[in-house]
Structure 1
Amino acid sequence: MVAAIIPAAGVGARMGKQTPKPYLLVGGKPILAHTLEVFESMKEIREVVLAVHPNNLDYCQERVIGEYGFKKVLRLVPGGKERQDTVYHALKSIQREEGLEIILVHDGVRPFITPEQVRGVIQGARRFGAAILGIPAHDTLKRVDSQGQVINTLERRDIWQIQTPQAFQAPLLWRAFVEAYSQDFYGTDEASLVEALNLPVMVVPGSSLNMKITTPEDLQLAEALLPLFRQKPRRKSRAGRPGV
């Protein structure tokens, strides 16, 4: 059995809008709904755990899950203070799920993930224990100090930009979280918790189109990209500003 955890509890301060990022509209539909559609359509995914801001639980249930008829979202849980806490809340809700083999974690505001990429990390996790999506860095990368002065240039061939989904064998992900909290360690992503155990993480090639919508410019780009990814007819959304 494969379950997907979708953290969508951020407020999106960099977006500069009152509406939290997951509920901003792209093509007349909330970003989060576009993301959930991909996992809803995949036979490999048995269930989805959605973690949202505590203030938005009712709004998300009515205006996203109910509005668009997502049947695989079996659990809706409140997010935590940090992303790691949010994912942990979701993880605890399925800890005792029978037959749970693989757990995926995917950002709620990455709507352009493809089923093929999801299948790639699932296969990687089955083989290696942990697998993440990523793309090689194409630009020159430099380490810069707090005054804006270049310290050195990084070797680009060794640098990958990591995306989601990230996939893990269920017992491994649970162990990684327990160990992290026991050490008071907060990682930048789920894979970093596995890395802290000195265990391997496989990188599966992703796509630069698998963008995380973070800024107003990202939102404009997403509107332009949407026709390439969503060709089927869409129903007009009633989504507006959630009560936060």
Structure 2
Amino acid sequence: MIEVRNAKRWIDNGPRRVEILKGITLTIPAGQFVAIVGASGSGKSTLLGLLAGLDTPSEGEIWLDGVPIHNLAERELATVRGGKIGFVFQSYQLIQTLTALENVLLPYELNVEGSGIEKARALLREVGLGERMDHYPVQLSGGEQQRVALARAFVVEPPIVMADEPTGNLDSTNGRMVLDLLLDRNKKAGTTLVLVTHDPEVAGRADRRIVLRDGLIVEDTFPTTTLVQDKEKNG
């Protein structure tokens, strides 16, 4: 589903080059839940941005469902993003002048023909906001806004969902609810889930954990498999 081939990202600042990613190679199969972790400045969000087509590598290749997105024109890239990726931001990124329902509908109206209003309503009910559809973001709590953002990410039924610290601005109760909703979508719909997080509890629930340090992958493990093996070993 996702393949990265020696991807590098740097910024030229006059004569000085700042290297953010120094050569990332990885493959993420369809349906896998991957947590990308690492200290601040390790390159996590930059890597996620490359995977989502929000940024382009300075060197190397990014393949998304067989499509080489690293060399697409912006219009073609927007089409791929619109149909294949649902993205969830830490800061929600809702449009303040639109209701919850209108925010969820927006990707559908931009990328799919026909009416998506019933699907949007069903998704808002699914995330526990059936009574809040006509509320504006300012009338919603942080947890509610993030659940609207989840419904928006799911509305076109993308095969891939990416999230950048989706629980970072939430208390533990709302954070757990948001994570459960993401995992439920991952399991029921077979959605590939790629998530950047600082939270070890979130990373511990992933199928796979990728650790970045100074722009390089320093660890690539499968904590869920390890946990199951340990339980079986200990009876």
**OP:** Tell me which of 1, 2 gives 17.4 when you compute mean count of other Cβ atoms within 10 Å over residues 4-11.
**Re:** 2
Original post:
-11500 is what came out when helix-only ellipticity at 222 nm (-39500 (n - 2.57) for each DSSP H run of 4 or more, over all residues; to 500) was calculated for one structure; which of 1, 2 is it?
Top reply: 2
Original post:
With log10 I(q)/I(0) by the Debye sum over Cα atoms at q = 0.28 Å⁻¹, for residues 116-187 alone derived from the coordinates and found to be -1.49, which of 1, 2 does the value describe?
Top reply: 2
**OP:** Assuming 2.5 is distance in nm of label points 7 Å out along Cα→Cβ at positions 100 and 164 as calculated from a single structure, say which of 1, 2 it is.
**Re:** 2
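Values quoted throughout were computed directly from the atomic coordinates according to the rules given, and no laboratory measurement underlies them. These numbers come from a predicted model, not from an experiment. Cβ atoms are built from the backbone, for glycine too; each structure is taken alone.
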